[in-house]
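Each structure below is given as structure tokens.
Since every read-out is calculated from the coordinates, none of them should be taken as a lab result. As the structure is a prediction and not an experimental result, all values here were calculated from the model. Cβ atoms are built from the backbone, for glycine too; each structure is taken alone.
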Structure P
Amino acid sequence: MRKLILMILLLPVSDLRGRRSVSAGLRLLHDRFVFYSAIAAGFLVGLLGASPCLADPCEELSNLKLENTVISLAKTIPAGPLEVKLSALGVPKQHIDLPSHCRVAGSIHPTSDSDIKFEVWMPASGWNGRYQQLGNGGLAGVINHVGLASTLKRGAAAAATDDGHMSQNVLEAEWAVGHPEKLKDYGDRAVHLTAKIGQALVSAYYGRPASHTYFIGCSAGGRESLMEAQRYPEDFDGYLAGAPADFVNYNITYINLVRALRTLPADQQLGPAQLKALSSKVLERCDALDGVKDGVLRDPRECKFDPGDMLCNAGENRDSCLTPAQAKAIKQIYDAKDAKTEAQIANGFSGTLGTEYVTWPGMLAGAESAMPRIASLFYGDPKLDPTTFDLAKVARDTAAGISPINPDLSRARSLGRKIIVFHGWADPGVSAHDSIAYFDAVTKRMGPNLGGFYRLFLVPGMPHCMGAPGLGANNIDISGLFGETPPQLADADHDWTLALERWVEQGKAPDRMIATEFDSPAAAGPAAQMTGRIKSMRPVCVYPKRAVYRGSGPQSDAASFSCE
């Protein structure tokens, strides 16, 4: 090395001739020294291996000092296909071709009983400046690798958390028994801290913060999104909250459901044939109320249907009619009124009118399993039977902590945040009426002019979070949550995520979305399964407007409808 330095210093300095001062020559020697030293350094790096100062910027993230955080993995992953799945939420295995990216995994420990696992995936090149954090499903317990992969492929940095506990059954709640701090982590702390840590990692990796930040979620993820907008609106620029689960109404609605079902004798349980007959009778009565007979109710509140009109006559086949006990139970499920006092106790599932044959089998089969879940989460004992509780007490016990019921969104509005809430009318898991009730509460608290920052959409025929076959045009994609977006839905008119991005980044608020019906049963479920020929499209209008047929043009064409 010494010889190399001497060679540099003794290089011809003919450029000194004609210089008027020695200082100019010394400056030239200095410049030469710096230049050739850089060459020598490059030579040594090639000879001896990478210098510590040129280490992988992704691996360097493991040295970051982040509060209460342990980085367990920071590694650059080469480009190539990756198999990802989210079987706990029914999302099938997918193979996604990914660009080279920095994958970071770690855990956050705000308390001695907290273990909030998270992952952040960042494109090694071509980053579009966005940070998108993904919501959970059910009671969480898994990290959404499908969402991380599909978000990454779109060019955004992606983050997700398990909400502070690991479980392969997202509907199991025993992790919460005896662990109040884990319940707080699940409530809002895990998502909030992941947002802080995730965005810090993005800033460190790219040398600048994200230009735009988003939280995207449905069901439990919708709950998380609204909780963030209510409690930590500084965390994200845009919030997508699909079918947000409000535990106050959810708990009472499901307790009401189980109470109704327990009144049925063993030989009068509701079966597929009766549910099909029920849906047919509803549609016969109400399908044409919106001017289009298409097998779907535009707004189930327009339908005045009494299951008592389907009582069996003597000798009639019970597959096509109802017993008095069945009619009474169904009415209680629809209306959620107290069986004795007729007082409204919850929002009920009347939004599923006309879709019972598709949406109710799973709801009825899983109703009883919701009871130990409620008992574990809110009473610390899965053996308790919530159906024996006073429902006013249930409401009080579940209001705080993990329910997004605060109607005060003034901080979100003052910060310029944008919020899109969507809900399927046919949702059998979280009643669509819950989102209407929350919208009404926000309106009462903040006034009627909410459209500048908060918009609600109700999708006819959509079950929980996504479309299903046989229920009309009800598919609207959620880019980055359940898989790659089908090409025919990859724009801001057909995709909730893209609509939110356009609103935040271009200032164009969505007045309507376009829902799609496919001709293949495979169109049900996550966007990755939306295949087949497009059968019809229908506008979904910003609430309280509804799609109205213009009276001419194909009823399968969205252009034949206006929002009124």
Structure Q
Amino acid sequence: MTIKDCLNRSATERPDEIALKFKQDGSWKTRSFSGLRERVWHVSEMLAELGVLEGDRVAIYRENSPEWFELYHGIVGIGAIAVPVDAKLRESEVRHIFRDCGVVVAFASCRMAETLSEMKDQIVSLKHLVMLDCAEKNAHLCDKLDCKFYGDLFEQVSEKALAQGRAFDRMGPTASSPASFIYTSGTTGRQKGAVLTHHNFMTNVDSILKAVPFLENDNVVLILPLHHSFAFTTTVLATIYVGCQVTIVENLKTIKANMVETSPTIMCAVPLLLEKMLARVMANVNSKKIAKFMFNAGLAKVVGKKVRDGLGGKLRLVVSGGAPISPSTLETWSKLGFCIVEGYGITETAPVISVNPPNAPKVGTVGKPLVNVDVKIDNPNPEGIGEICARGENVMQGYWNNPEETAKVLVDGWYHTGDLGYFDEDGYIVISGRKKSLIVNREGKNIYPEEVELQVLKSDLVLECLALGYREADETGERVGLIVVPNQEVIDEMQSLEGTSLSDEQIETKVREDIKKKLQTLSDYKRPRKIDVRFEEFEKTTTQKIKRYLYTFDSAGK
């Protein structure tokens, strides 16, 4: 089965059902499955008119929008390859992606005009830029850019797109055709393009839905950026496979209001979002005596009912992915009566490898491997911890134009994730940390930075942290060092309540003292020997993962 087959099936079997719901000019609009497919026909026709052939690379360089869906389906529907590009990347990173895979056409938001004008002449393969969102107020941004406008092209091809013999019908992919080149987020350096086929995606979707069923009457709220593989597979592909609705939030600031207005049943989120939402919920609970009493008296689900109503009232399932989530966050949401399951995946595996069963989740694990995904622990140590490897029809073909990096991670059909973990007694996967981040001390003991960081983050005074290995002169093994960023909001509140004003040095002292208390539960050899405090947040990828490779520990720290 191809992605195109899924779209055709939903448009044929559920033509008038809502595929997309989105806000436009202050009011909610909907688009049916047949309406979506009709717009997809127009995109395919545009591409054919622009000379795009099967196998050509076409970029989608814009934020989430209803157009994102039609662009993607229009590209892959004629056998071309979609290249989703993060709208928040730097110009040099966008240029690398365009050049690396030889993008021939790019659909872009009008606000990207300046970035594109700087790099267009440097991308030899790039033949056409098609700009969207070019309303009267921002059309001037494209004045210096040799480009075409989406609305104009849409009208020009309309007659052909709606006629027999349209490009969408006469061109098309096979299951083995590449559908997307998804570029990794770059936490360890230069971005690489994972080549994922229609079959890779469709087999993964089928496996996901066996573990976590989506229903035809579900309404899945879209919050995460669609260039992210987790958001893409769960929100673009799983919904079209089932034939259920997607609701697109306006932006991160309107999530709660949009959920109240549209009553979603499923939300896919990253831990950072769930942690921030929970912090606001608990601040509200703790500010009200009755709610606080009920929460602590075993009536948290009664409190949770009001929380659910404040999110539209129908939310039945939340899937957390993209990064590890703290057990305390999962436990508190569960106490409030929410079903939140944590999964695990990698872009290169289309992306989901495992997920907690909604009826039997285990906090602290990332669940069981999906049906048709084999997982093994490679080269385990005496504790059973080794590298997590995955094999299945969801695994990528390789990295585009990068056989050396492909050979490092694809060995005899197994994809080596670079993550360390083990199976517990019930067959659930527990992740210990990243292979490249592992700290080995002079006694040869393994220390997982993530375990140290999880403990440190229990301090309310800490916003974020990194545990890193460092060496003292003439020592063979590593020691544990810690870099922390204070939570200035909490510290400001503390100063306000106490009527004090702390210097940076006093803040550092308080943070260090609190961290040392929280670390008492760790074995002595795992505890940081030195702690650096910095007042600037770490540089992150656009999916909010800290770029570890940018940081080293100063052994001269305190």
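Which of P, Q yields 22.9 for mean count of other Cβ atoms within 10 Å over residues 240-247, as computed?
Q
When mean projected area of the Cα convex hull in nm² is calculated for each of the structures P, Q, which structure yields the highest value?
Largest calculated value belongs to P.
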